[in-house]
Structure P
Amino acid sequence: MKRLIDVVLALFALLALAPVFIFVALAIVLCDGGSVVYRHRRIGQGGRTFDCYKFRSMAQDADARLQRLLATDRQARAEWEACRKLRVDPRVHAIGGFLRRSSLDELPQLVNILRGDMSLVGPRPIVAEEIVRFGPYFADYAAVRPGLTGLWQISGRSGTTYEERVALDHRYATHGSTAVDLQILLKTPLVVLRAQGSC
């Protein structure tokens, strides 16, 4: 049932948001050139990896910018090691901040949902380096598909610690249900509009 709901709603969203996809793609090309969609390997259900899609919100030399910052700024390095995110991120291009605050950068993950890599609701997709931080909770995390939205996204996002994020993902993985999914889906638009805890 969950998979059927995922496919139907993802197809509807892709059709309804087609003009937004076109607008964002043109804005990225005009702002920074290069590719429109960014692909990154993430951990999915069963621990298998998949290409997670996003609209590219970072400059084309993002990795080099990050390494320069971490090599010279102790505070930024500590923030990165604690959260894997930066409040002031030098990698983000001119409209990237808006794409992240509005969560528009994550719209291409609707394709991941249709492919079966992700679900509308689930834990946040993680990279392989993060597995160790989930410790004994990873088995539960890997038992479900990661989601486009989830408990973490409606509970503060970047305003939470990494440990809180793990706890939220674990709670969903072990106590998720259709009713919980519906509550999360209903709360997500309000959180996005308020840009609460946006990256």
Structure Q
Amino acid sequence: MSMRIIAGTARGREILSVSKKMMVKPISGRMRQSLFDILRPKVTGSHFLDLFAGTGAVGLEALSRGAGKVVFCEKHPTCLKTIEKNLAKFEWGDRGRAFRADVTEPLSWVPFRSGVQEFDIVFLGPPYRTEDNTPLALTMPVLQRIAEANFLAEGAWVAAQHHKKENPGEPPGLTRFRQERYGDTFITFYKPQS
């Protein structure tokens, strides 16, 4: 099944993906549509950070909908190449940059390497399980890294996708203001504490 851009300038165009053997589970079209319905007032002209980017579906959707810049962070080299191919395919290389990174590590490097000092929107979609089906709980540690990195713009939103059994809570520096459920998956929204 192919993934496509849902709306914006590239609406209906196919997103290049990776082999199913790679255990990359992209965000569903329904969830992506709902996410961007919520983010709509903030996307145009925004600086958008896509963590655990996979094939880049969320960041590419943001670019199609008018984001000014999108920075993609992904650890797997094959996924990273796929993001770069997608950026080239849509001719968005001037507005999107992809970096190989383990985002469970400190994120203070992001503004320096990406050239984007502050982000208006951050999306993270960490894996829920390892290949041997061991549960992971990466959302809270990465939310802490985001809060520590000090790169959130005033009024920024952070959207964290996580399994229903993982309760990321509120890390210091972030306040939860909304949560949406999609079957076994939640997207929890945060903003910087004032």
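Bear in mind that the values in this text are calculations on the coordinates, not laboratory data. Everything numeric in this text was worked out from a predicted model, so none of it was measured. Cβ atoms are built from the backbone, for glycine too; each structure is taken alone.
Of structures P, Q, the largest value of distance in nm of label points 7 Å out along Cα→Cβ at positions 49 and 65 belongs to P.
For which of P, Q does distance in nm of label points 7 Å out along Cα→Cβ at positions 17 and 57, calculated from the coordinates, equal 0.7?
Values: P: 1.3; Q: 0.7.
Of the options listed, only Q reproduces it.
Given 16.5, 50 as the derived value for Rg and Dmax of the Cα atoms in Å, which of the supplied structures P, Q does it correspond to? So the calculation was done on P. One of P, Q was used to compute distance in nm of label points 7 Å out along Cα→Cβ at positions 105 and 145, and the answer was 2.4. Which one was it? Clearly, the read-out refers to P. For helix-only ellipticity at 222 nm (-39500 (n - 2.57) for each DSSP H run of 4 or more, over all residues; to 500), the calculated result is -8000, so let me know which of P, Q that is. Computed on structure Q. With distance in nm of label points 7 Å out along Cα→Cβ at positions 41 and 113 coming out at 2.7, pick the structure among P, Q it was computed from. Attributed to the structure labelled P. In this comparison of P, Q, the computed figure 16 for relative contact order in percent (Cα under 8 Å, 6 or more apart) is attributed to Q.
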